[in-house]
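Below: a set of structures, written as structure tokens.
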Structure 1
Amino acid sequence: MQAGFDLKVGLGIMSWFCASGIVTTLLLVFPILQFSGYLGLWPIGISVLVTIILGTTSIFARRDHKVSISIVPEGLIFRDEAVGFHRQDLILNEEIRSVRVRRNPFFKTLIIDLKETNQRFSLSNVMLPDDFLSQIQVRIGGEN
């Protein structure tokens, strides 16, 4: 069983970012679209703010596009296959303090905290199988 990057959500956020960037560009290039006589600079300010928020979210949403976490009998395998950064770590069941999913308005993040080293593994914009968390909880002893 494997948790991986959710491409559909990542592309959706990126498309909203591109659309927002186009609207912001149009407002900057064609001042007549700003309705400055009626609304002041509110449309351009809100458009720039939305573009910045969606741009930042888009960066975080595609940050872990080459990361996967698999369940194996010994624990979990954290695999990062990014170009120039090939990493594969075995996280033993005994080392895991907690496994949780943090949700924000755009996507979910899987977070694995370790006991001894205070190390944290995370996977942003994760697509989880239905019983992924419950299987991990059973393997680490149901303490969490």
Structure 2
Amino acid sequence: MLKNLDPLLTPELLYVLRAMGHGDVLTIVDSNFPADSVAATTVHGQLLRLDGADIPEAARAIFSVFPLDSFVDAPLQYMEVVGEPETILEVHTDLHKIALEYSDREWKMESVERHEFYAESRNTYAVLATSERRPYGCFMIKKGVLGPDGKVV
């Protein structure tokens, strides 16, 4: 164990989060997402797992160390509900709220159509599978830059 680190941040997950650079994207998915097949095509090439953790638990752990990208309009993206592009589900609100709790600014979040989400997630840095059971609990988060003062640029 390490001091001041969420115990959900496994050695492999910490390695990936640290290895990612500005603009790299982490895909965080629910228990129904085809995580293994999608993860095989990512930069990391292997699925990361947080078995037993839901989206809020995973988000708290990740956003405790992960800076978001201030150079894009919406560094947070979620899978759009099929046939309901304007719908924002509780699982989407949960992750967004947690991202804001760990930040000094108002981050925008936008939806990505389901099939486009699958295609884009295949080209991300890594896929992290959670045990989230709520549908559409799938996100792509873009890593930002930390300045010399340790704050997001």
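Supply the structure label, taken from 1, 2, corresponding to percent of Cα pairs over 27 Å apart with the calculated value 14. Don't skip to the answer; put the middle values down first.
Numbers: 1: 39; 2: 14.
Matching structure: 2.
Upon calculation of distance in nm of label points 7 Å out along Cα→Cβ at positions 109 and 133 from the atomic coordinates, which of the structures 1, 2 produces 2.1?
Details: 1: 1.5; 2: 2.1.
Going label by label, the one that fits is 2.
For relative contact order in percent (Cα under 8 Å, 6 or more apart), which of the structures 1, 2 scores highest?
Values: 1: 27; 2: 44.
Largest value of relative contact order in percent (Cα under 8 Å, 6 or more apart): 2.
When distance in nm of label points 7 Å out along Cα→Cβ at positions 29 and 117 is compared over structures 1, 2, which one is greatest?
Numbers: 1: 5.0; 2: 1.1.
Looking at the calculated values, the largest one is 1.
Comparing FRET efficiency 1/(1 + (r/R0)^6) of positions 21 and 101 (r between Cβ atoms, R0 = 30 Å, to 0.05) across 1, 2, which structure shows the greatest value? Can you show the working numbers first?
Working: 1: 0.50; 2: 0.75.
With respect to FRET efficiency 1/(1 + (r/R0)^6) of positions 21 and 101 (r between Cβ atoms, R0 = 30 Å, to 0.05), the highest-scoring structure among 1, 2 is 2.
helix-only ellipticity at 222 nm (-39500 (n - 2.57) for each DSSP H run of 4 or more, over all residues; to 500) was computed and gave -8000; which structure, 1, 2, did it come from?
Values: 1: -12500; 2: -8000.
Checking each candidate, the match is 2.
As an exercise: mean count of other Cβ atoms within 10 Å over residues 5-12, calculated from one structure in 1, 2, equals 13.0. Which structure is it? Kindly include the intermediate steps, with their values, before the conclusion.
On the way: 1: 16.1; 2: 13.0.
Structure 2 accounts for this read-out.
Here mean count of other Cβ atoms within 10 Å over residues 53-60 was calculated and came to 20.4; which of the structures 1, 2 was it taken from? Please report the intermediate quantities before stating the final value.
Values: 1: 16.1; 2: 20.4.
Checking each candidate, the match is 2.
Bear in mind these aren't lab numbers, they're just calculated from the coordinates by the rules spelled out. All figures in this text were calculated on a predicted structure; none of them were measured in a lab. Cβ atoms are built from the backbone, for glycine too; each structure is taken alone.
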